[in-house]
Structure P
């Protein structure tokens, strides 16, 4: 494991194994449960069955030894993995294992957690939102009979639906006469381990409890005082973001641990479809010596920007908010935000891992941070209408059929191309090239996933052309802008109306 200490942590899925005799259906259900709190993350992107997942009747060391070999392939997380050690995993949980306990001594450690917490714990560890010791302290199951506090045990002290003072005061629910809307909830006594608290401003139609359950990193069972997300106020019914921006400096005066420049604004009553706004307010963050009136005026007049992100913890909070708020990446420029992003469907590539060909399509692919990827690969698993995992057998026809649906899935990816896409359809892409595909449709993702999956493909709606893999994105850039000079006639014909 020492070889990985100086490398960036890659966001690969955690491998899932079993020592218990579980059926294929049970293993699939276990994987789904492990990812259940990684809401809206692509199925299989957080937890995925290992190529060899069954070690029934063997010692745990057999899993360790296999995982060391698997981790070296750089397709699964090399440090963390999950093992079902009991057939009754729903009650007894699963084993979360690390081959390196954060002390740089390559020490193997493990503890038992509820299956539903496993995936989100690993996501937190991957983005350094917490460390191994903290997760073990907060989440370890100490007996076979451990249950959540919200399972009817009459202990409400840390139930997830227990309204805490911070969020009640933000909505004026406590009626204690101590705070008006502009002063907000009381400040915590100490800073969060992130180095800041995440400020939320929400639409009045939304439940604070439901919002926090969806967005708060980490297990639902951790005490409210350890929450990173703090609701700071309710928007007017119009959902106008300027109300949150105006109010934010005042909130920072009350709670000095709030992030000063970055905030999340849930501006619609249906964030599951519409997402939420990640806003940046450009001000100096200084509140000392400034009156409430001057802070309100500052919030109303300071330059600001916003981007729409998914309403979920993994992509919206961890991959986008924390990455930008912590300074791991700069706020993207207008040019970066409008840069071309292209859907890629991979099939006919044998045992090549998902993402095969990405570095040929985009020479900078390996250096791009989450949210800045130029090539958007469709996954092998998708969530079906009933919420379960479905495996997609990709081929050309399936790519054409699902392309509008995939545009819905990637609706928060700015610059996403909704007319053209790429098929990586063989192992010899250097010699054979890739397929550029053009599908005619109106590009309206507001119709929703069900309707988009059912769109009829009419004769003449689809055109293709094969091009060298390293030229594909450049040709798309030129062709979509009408710059057809110097290209082969078959390529020019592909782009003509």
Structure Q
């Protein structure tokens, strides 16, 4: 890893330097969040610290973790040292969990998970994460408040390897996807979403921590790698809470380097921003890093070293989209459902879209109050469309829109002779005056007939009383 183009920044200049990089594309940035954020804001342990905590629970020995680590070093570690250490701790922890009285209450509470063969090790890790997720570090209250404000207009979404619920607890309008399975079998909209790729404390069995978990994760990684590559090509990426040499990040960058040419790697270099905490007396700075890979390829990224993360969040907040991300996600989801099923949802209405008239179709997507659409759409309905809906029941009209916006004009243009009782039967409010007048004006069968029909009836009397007699 080589560093060059260093520059020291403070305050506004640091914020502006970050903002310039964010504005180099038209897309909102995606956050890639690691354990450093949970350590900072929740007081959680890093991976090794978490294993150390559970090693002590698995074995009554002050050097329990060191013993497991030493044992792991003598074994084949196909997915790295820590997953193997986790595997060894899990084996002993589970045996103790099932028989030790200190776990009696949680055993009773966890019957459903145990019946589903969920590992007690993961049940306890999930419980620990849920508890810590509720305990925000008061020292960073102002940073957390600024981070929460990013939810609506400043980021496109979040990818994270963290198990805790800190992010979704703050970004309550975002849709969460847990693990590779949900990513694979869900319809992703690519905005206002949280991808928890290593599992979540709300679903203990999803947690990726031991060697078998990582082997399975690697085996099924093709789709996730493709999804991440798409995100990297479309969005600025802000890594926060990771070491610049974190194995998870190195594996992702390696996948990207394999897929892209040297020219395309050069195009994305300014989109990759790696945020690190300036420890001790280290200066705050922005620098460019270059990491080399096999085949003579390398990837450049911007390293941002800061002590106070408020500067980063303020820069993100100044780089806002016109519309809020959760609303755009709902719109994308509704349009997807409309295309997939040909049935509009409650949030989207379609009027008279005919395949054979596709070249004449004008598509209007309105962001705002649905009444704005109604005033323009329902007021312009033709009688033929009403007849079609009566016979075929295929228009999915809004009853309020028909009663208040369509019928007053349509009745006036059709001598108060329209089939309206389908809509009246579904409406419980006060009727517009013109609609009520039309009802009062038609009290018997003859009132529904035009003068022409009445004259023709007199000229050609018909004595048939039933359809069968015709």
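Taking relative contact order in percent (Cα under 8 Å, 6 or more apart) for each of P, Q, which is largest?
Q
For which of the structures P, Q does the calculation of helix-only ellipticity at 222 nm (-39500 (n - 2.57) for each DSSP H run of 4 or more, over all residues; to 500) return -13500?
So the calculation was done on Q.
Suppose percent of Cα pairs over 24 Å apart, for residues 42-217 alone works out to 50; of P, Q, which structure was it derived from?
This figure was derived from P.
I have 0.55 for FRET efficiency 1/(1 + (r/R0)^6) of positions 330 and 402 (r between Cβ atoms, R0 = 35 Å, to 0.05), calculated from one of the structures P, Q. Which structure is it?
Corresponding structure: P.
Which of P, Q yields 31.7, 110 for Rg and Dmax of the Cα atoms in Å, as computed?
This value belongs to structure Q.
Out of P, Q, which structure matches 8.7 when distance in nm of label points 7 Å out along Cα→Cβ at positions 74 and 418 is calculated?
Q
Each value in this text was obtained by applying a stated rule to the coordinates, not by laboratory testing. None of these values were measured; they are calculated from a predicted model. Cβ atoms are built from the backbone, for glycine too; each structure is taken alone.
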